[in-house]
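Pasting the structures here.
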Structure I
Amino acid sequence: MSRLEGKTALVTGAGTGIGYAVAARFAREGARVVIADRDAEAASSAAEAIGDAARAAVMDISDEPSVEAAFGLLAAEGWSPDVVVANAGVQLFGKDAPAAELDLAVWKQTVDINLTGTFLTIKHALRAMLTAGAGGSIILTGSPTGLNGEGKDFTAYSATKAGIHGLARTVAAAYADRNIRVNTVVPAYTETSLVTTITSDPEARAAIIGRIPLGRAGAPEDVEGIMVFLASDDGAFATGGLFAVDGGMTTL
C-alpha cells in the first residue's frame, strides 16, 4: 500500500476518532503525517502509535498563532504539506439547540472552532502549498446536517457544517489554477468520542441508525478510503466536490 508514497500530510483533530484513523491510514499508504490536535497528550500518543512516519503538533485551530506554529513545524522538518485534512471540530451536546433557544456564547464557540478554525487551517495550508509551488489536496470534514434538516436540534453545528461546504467550493474555485484541490467528505453519524452523548443513550442511537439506509453507524475506518483517494493522484481531477460516506443518509 503506497498510494501516498513521498507525500506529507497534516491532519487536524488527529489525536482520536476519524482524524486518527485517517492519519494512521495515510502513514500505512506511505505518507509522513503531522498529528495536529489541541490535546498535546492525545497528539503525542497518536504519533507514537503510528510510528516513525508521524510527528505530533499541538494546534488549536481557533487560534491563528497556534495554526501558524503547527505549519511551522513542517517547515522546520524541511517538509511542505502535499495534503491537509481539516477535520477538527466540536458538537456541543446539551448546549447546541434550536435557534430560539440557542445561547449566543454556544453559537460563537461553535463558529470559532468549526468554521473559523477550518478557515484558518485552509489559509495556512494554502500559504504553505503556494510557497512550495507544487499544488496539493485540502480535504474538509462536513456533515449531512449541513445539507438537510437532519440536525434541526443542533443549529450552530449544522450552520457551521453548511459553511464548511460552501467554503470548500469557494476556495476550490479560487485556487484550481494553482493545482490546489479542495474537497469535502461528508460522513454520517460516526461513532467516536465526539458523540458519546448519543452512544450512551440506546434510544437516541437507535433513532439515528434508523435513518441510515445501510442500517448501521459509521466507524472512523469507513472514512479512510475516500480520504486516501482525494489525497492521492487518483483524485487529481476532483475538486470542489462533496463526497458522502453516509450509509445513504443524505438520500432520504
Structure II
Amino acid sequence: MTKAPLYVRIERELRARLAQARPGDAVPAESALAAEFGVARMTVRAALNALETDGLIERVQGRGTFVRQRPEPRAAGTLMSFQDQVRAWGRTPTSRLLAGEVRAASGAEAAALDLSAAAPQVVSIVRVRLADDVPVAIEYACFPAHLSALLDIDLEVASLHRALHERGLRPTLGTSTLTAHRAGADGEHLHVPADEPLLVEARLIVDQHSAPLEYTISRYVGGRYDLHVTFDVQPPRTGAAR
C-alpha cells in the first residue's frame, strides 16, 4: 500500500493532538514543528493549511496559531436554518450560489415531493454553505415549481426557510436519511480532495398542512460539521443470539 504524503501524516498527527486540546490553546510555530518532525517548514505549512481549511485552527496576524472552537453538533432530530446554526457557533454564515432554476424533476425528487404532473418540474437551488468563509456543505434543494418566486430573492444572503415563512409556509416536520459518499466533483467547491468522504443527509420537509415542501440533499465535510444522535437501546429478543 502506498504511504500517504508526509504532510498528510503530519496533519493526521496534529489532528489527533488538536482533539485533546482546548479552544484558544497555542499551536507550536512552523519552525518548532519542522524541527520536531525533521521536515522542511513548507511541509509543515501544508499540514497546517489543511487544518485551517477544516476550521480546526486559526492564524492571528502577529500573535500565532491557535486551536479554534469546534462547532456545536446539531441534534439529528432538529433542524434550524443554516444561518441561525452558524451564528449560534459564533461564526459568520455566507452562501455561494451555484445554480437557481426551474427544471425537470428527477424520479426521486418527483416521488419525494409527491408531484403527479406528467412532466413534473421543481425549483432547484444549489448553494455552497460557508462559515467564516470556510465551505461546510453543498446543498441541493428542490421545491415544488409553484414556489418559483424563491428564485427572486438574494440566494447568497437570504434564508430560504425565512422566505417560506414570509409566504405563509412553515417548514414543520421532516425525515432524513444519512449516508456517506465521496466528494467527487463537489470536492472542488468544498476545497477537499475528490476522494474525501462526505456526510450526506437527504431530507424531506413538510409544511403546516403536511404537504411536501422541500427535498434537499446536503453534503457535509465531516471535519467541519457534527451531528449528535440520541437513541434508545432495544433489549435483545428472548432466545435470539446477540
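Rule-based calculations on the coordinates, nothing more; no lab input. Everything quoted here is computed from the prediction, not taken from an experiment. Cβ atoms are built from the backbone, for glycine too; each structure is taken alone.
Of the structures labelled I, II, one was used to calculate helix-only ellipticity at 222 nm (-39500 (n - 2.57) for each DSSP H run of 4 or more, over all residues; to 500), giving -7000. Name it.
Considering all the candidates, the number was obtained from II.
Where does the value 28, 19, 18 come from, among I, II, when semi-axes √(5λ) of the Cα gyration tensor in Å is the thing being computed?
Derived from the structure labelled I.
Compute mean count of other Cβ atoms within 10 Å over residues 26-33 for each of I, II and report the one that scores greatest.
Checked I, II; max of mean count of other Cβ atoms within 10 Å over residues 26-33 sits with I.
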